[in-house]
Structure I
Amino acid sequence: MAQAVKAAILGRISFHNSGSPAAQAPFIRGVLLLHSFEYDDAIAAFREAQQIDPGFALAYWGEAMCYNQPLWYNENVDKARQALGRLAADAAARQAKAPTAREKGYLDAVERMFGNVRGTGAGSSIRGGGPGPSDDKASRNRAYAERMAELSRQFPNDDEAAAFYALALLGARAETDRDTSVMQKAGAIALAVLKRNPQHPGAAHYALHAFDDGEHAAMGLEAARTYARIAPASSHARHMPSHVFLPLGMWDEAAASDESSFAASVDRVKRLGLSMAQADFHSLGWLQYEYLQQGRFAKAREAMRTVEDALAGSPSSRDGARGFSRAQHQHVESEIGRGYGPMSLKGELASMRARLALEGGRWDEMKGRASFDNVDELFALGIASVKLGDEARAEAVFDQLQAARAAAPDPDNKRLASIMSGEVAGLVQLARGQKTEAMQTLAGAARAESQLPHPIARPYPVKPAVEVYAEALLLSGNAGEAVRQFQASLARTPRRAQSLIGLARAAQAAGQREVAAKAAREFIEMWHAADPDRPEMKDARAIVAR
C-alpha cells in the first residue's frame, strides 16, 4: 500500500514488462521519478527492483537512464556502463536477458546512448552495440533518438516509448541550437501522450521543456497547470510550471510554484538527513525574482537569507535543515553529482543582490562595495554607482565589463557583456550631460538585446537594455518615445514590473491618459500583495485617480 501511495503522488503510467510482480512497485516508482528528473531517488528505486528480481532487464535499463541528464547537459558514462554491466557482461548477453522485442528495444536504445560497454567493439555487428565508447555525446544522443523513434513506431501504443522519444529529441539538440522546429515536434508528441493519459508526468514535463524557448510558453499552459498537480511528490515537478508562468508574467502562479518546489526540496533534505547542498536553490533563485515582480521585497530578502544561512553552514530558522561546511563536497550525497556548493551559492546570492538593488532602486545596497561575486553584481554596481553620483566607480565597472567581454568563453556571453557595457556607458554619458551620445549608446544596447532570443526565464542582462533606454528617454523628456520603448520591453518580458510602471509614468507624461491608466491599473492588480509604502504603488494610484 505504501508503494502505491508513493506512485500515486508521482503520476500514473502503464509500463508492461517481464519483471516479477514483487519488483513492479519499485520499478514503476523509478520510472515516474525518472520522468520528473528526480534521478537520485529513481536510482534507489531501480536498485530496489534489481534486488527483488536480479534478472529484471529493465530495472538495469532504468538505472542506466538516470546517469544521463539530457537537458542539464550532464552524464556519467562510466556509472551507466557499470549499471548495465551488472545485468550482463556485454550487449549480446544483455539482449538475451530481455524476454520481449519491446524490452530488447529499450536496452538497445540505452546501449546507443552510452556507446559500447565491455565485450562489444565499436565495429561489432551485434544489434544493440551502437556507437563505440570514443564517439562524442552529440553522436550518441542522435543515435539514441533515432532508436527511440524506431521503437515508438514499432509500438505505437506504448506511451513510454513516445514520451522518452520526445525527451530524446530535446536532448539531441545542441545547447546553442536556436531552431525550435524539433522542440515543437517533441512538444506535439508529449501533448498527444498527455491527452491519452492526463496523469503522465513525463508527457507534462517534456511538453513544458519543449515550449520553453521564450516564444511558445503559452502552448505549455495546459501542461503547466497539470504537472505539479499530478506529481506533487517531486520538487522539480512543482518548479517546472514556472517555466511557463514566468515568461508570461503570471507572477502569482509562478511564485506559488517555486515556493512549493523549494519547500518540497527542503522536506526531502530533512527526510533523508541530507545537507542543504541538496535543496533546490534553482527554484529559490527564480522565486526571488518572482517576489520582486510582485513588489514583495521583504520576501525577496528572506530568500536571500536562506542562501546566506546555507553558505554560513548553519540551518535557516525557517527550514530546520542541516547546513554544510565549506569543506563538505555536495556531490558525496548524490549519485549523479548534483548539489549546490559554496561557489555556486555565492554566484546565486550575488545575482539576488543585483536584482534586489535594480528592481527596487535601492542603490545604497551597492554603496561602498569593493568586490563582486559575478557579472550580474558587477553590472548592478555600475548602475548603482551612476545613480549615486560615483562616476569613477562606474567607469571602473565599465572597464571590468569590457574585460569580462574579452574573457567570455562563448559568443553569447560576449554579447551579454557588451550589452551590459553599453548600458553602463550610456548612463555615465547621460549623467555627464552628454544626452545625444547617451541616447545613441543606450539605443545601440537595446538593439543588440532585441537580436537575442526572448528570455526563457529571468531576463539577462538582469536589467534589460530596452528598459534602461526607456527610463533614460523619460528622464530626458522624450516621453512619447519612452512609451514605445517600454511597450517593446513588455513585449519581450511581459508584465515586468519596472517596465509596466514605467509605461504608466511615460504615457501620463506624454498625455496618453488611456494608456497610462490601463498600465497603472494592471500594475496595481499585479502588486496586490506588495510591501506597503512603495513609491511605485503611490504613482500608479495617482495616475488612476487623475
Structure II
Amino acid sequence: MSIEILEERLDALLKSEQAKVLLLTGGWGAGKTHQWKQALQRAGTVGNQPRYAYVSLFGLTSLAEVRKRIAEETVAAIKLPGKAGTVGETIEEGGWQLKPLQIMKLLPVIPYLGKLEGLANELSFASVRNAVVCFDDLERSGKGLQLADVFGLASFLKEERNCKVVIISNEGKLNSESKDELARYLEKVVDETIHFTPTSTEACKIALGETPAPARLLLLEKMGKLNISNIRVINRLSYMTDELADIFRDLHVRVLQEAINSLALFGAAHFLPTDGYPTVAYLMEIREDNWSRYFRDAKKQNEESEQDRLLSKWEAQLSSYAYTHTSDFDAEIGRSVQRGYFDRSALIPLAQQLSENAATQELLAKYHDTWTTFWHSLEGNSEEMLSKLADITHEAISVIGPDSIQNAFDVFSQAGKHETALKLLDYFIASNQHRPNIFGAVEGAFREQYSGTVAERLQAEHEKHKEPTTLEIALDRINFERSWNPSDIRIVSKATRGEIERLLRGVEPRVFQTRLKSLLTIGTLQDAQDDDKRLSKLTREFLDELVSKDPILAIRLRRFIPEKN
C-alpha cells in the first residue's frame, strides 16, 4: 500500500466518531509507527487531538501491565481546568505549583500522582473511555502475554469504552502458530487491515526529507539502486552519510561518492542479512586480485552447486550496481558500518590517497580530451588551439608520461613554437624529480619513440638518477633463456676471480645455478668481447680448482663444467 492511501485511512480513523480496531502491518523498518505518529500530528494541527495512549507491548508479560500502561497514558493526557497543559505535563513540571482550587479539581485524577510517588497501582483503568489506544510491537510481547489477551482487550475497548484501537505488528516475525491465531482475530475483532510496504522512493522521502542535502541525495540514488525501503536502515545510513560529508569536505568530490557507494552496499549487507544481499564477509573477500569468481564461468549449469548459484546471484547484483571489487578504502567503510562509527585515523589516509588519485585521473582526462580535439577534429582557431595545448600540458606536467612530452615537443617544434617546446620539456624534467623512474623509458621496450632533444634530456636524467648497479644485481638480471641487457654484461665481465667466488658461494641453489650458467655463457656468445671471454675462463678455472681438491664436488659440478677439447 502506498503512503497516500495509508495516510488517507489513518486520517479517516482519527476523524471518525466510530469506534473500531485497525491492524497496521508491515516489515521491520517500514515506518509503520512513524506514519501513525504523523497521522496524530496532522489531527492535532486541525484541532482534533484525541485522548491517546501509546503502549509498546515489547517485553510486557501480562494483561495487567498493559491495562496499567493504558491508564497511565490516558490519564496523563487529560486537560487540566484553567491550565493550558495536561495532567502529565503539569506534574512533570511540578504539580505543587498549582493553586488550591486547581488542586481540588485535580483530585479525581490524583491516582496519576502515584506514577511519580510509587503509587502506580492506584491508577484507574475505569477512566479510559472515548480514547485512541495504540498497541505497538505485537510480535515482541513477552511470553506471558497472549494474542488472545491483546485482541480481547482491543475488542473490549472498542465495544465497551468507545475507543479506537490501532494495533501495529510486523506480521512476518510471528511464528506459524501465532499467525494462525492472528488470522482468526482478523475476522472476529479487526475492522480494517492495512499492510504497509513503501517503495524505496517513498521510504527515502520519509527518512531523508523533501529536500535532502547533496550527500543525502547520493545516498538516495544508491538506496534506489539497491531497492532498500527499510526506513530505519536508511535513517541510520543517512546519519553516517552526514558524518562522511563532514570528514571529506576538503577532499575531491569523488571520495564522498565512493564512500557513499560502499556505505550503501555494506549497509544493505550488514543491516538486511536476510534480504538476499551479498554478505559482508563475501564483500570483504572480492579484492582486485581475487580471480576465483571468474573460474565459475567455465562451469556448466548442471555442475554448479547451490553455493555457486548463490555466488552467481550476488555477482549479478554487484554487476548491476557497478561494484567490481573491494579496495582498502571500501573495506574500511565496511568495518565502519559494522562497528557503527568511523575510525578517522584509519579512514582519512585512505581517503586522501583516493582524493589524490581522483584529482590525477580528472586532470589526465582533461589533458587527453584537449589533445583528442586537436588530433581528431577541425574545431577551433589554430593559434587558440596551440595555446590551449600549452596550458593543459603545463597544468598536467607532473602526471603525464615521457611519451606525452615527446608528442607535445614535436607538435610545438613543427608549429614553429620552439621556445614553448623547450620550456615544456624543461618544466617536465623539473616537475618529475619525485618519480625518476619515468626517465628510464628512454632505455625501455619502447625507446624508439624517443628522439632528438627529448631523448637526450631523458637519458641525461636517467643517468643522473640511476643507482650504481652492483655485480649481484647485474648478474641476476641476466637470463639467457628470457632476456638480458648488454650494459649488465659489460658490468659482470669486469669481475675478478675473487668476485666470481663471492657471487657463487653462500647463495640459494636456484640463484647459484642461474648465476653459474650466466658466467659460463657470457664468454661463448657470438659477439663476445675479450672481457666476456676472460670472465668465462676465470669461472672455469675456479671450478677446476674446486673439483681437483674434492672428488665429491666434481660429481656435483660436472654438469656445469664444459668438457675440454
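Values for this structure:
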item	result
Structure from which -18500 was derived, helix-only ellipticity at 222 nm (-39500 (n - 2.57) for each DSSP H run of 4 or more, over all residues; to 500), options I, II	II
Label whose coordinates, when distance in nm of label points 7 Å out along Cα→Cβ at positions 205 and 237 is calculated, return 1.9 (choices I, II)	II
Which entry (I, II) yields the derived value 24.4 for Kirkwood radius over Cα pairs in Å, for residues 181-484 alone	II
Which entry (I, II) yields the derived value -0.62 for log10 I(q)/I(0) by the Debye sum over Cα atoms at q = 0.06 Å⁻¹	II
Structures I, II, by FRET efficiency 1/(1 + (r/R0)^6) of positions 277 and 493 (r between Cβ atoms, R0 = 35 Å, to 0.05): label with the highest value	I
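Values in this text are rule-based calculations from the coordinates and carry no lab data. Keep in mind that this is a model prediction, so the values were computed, not measured. Cβ atoms are built from the backbone, for glycine too; each structure is taken alone.
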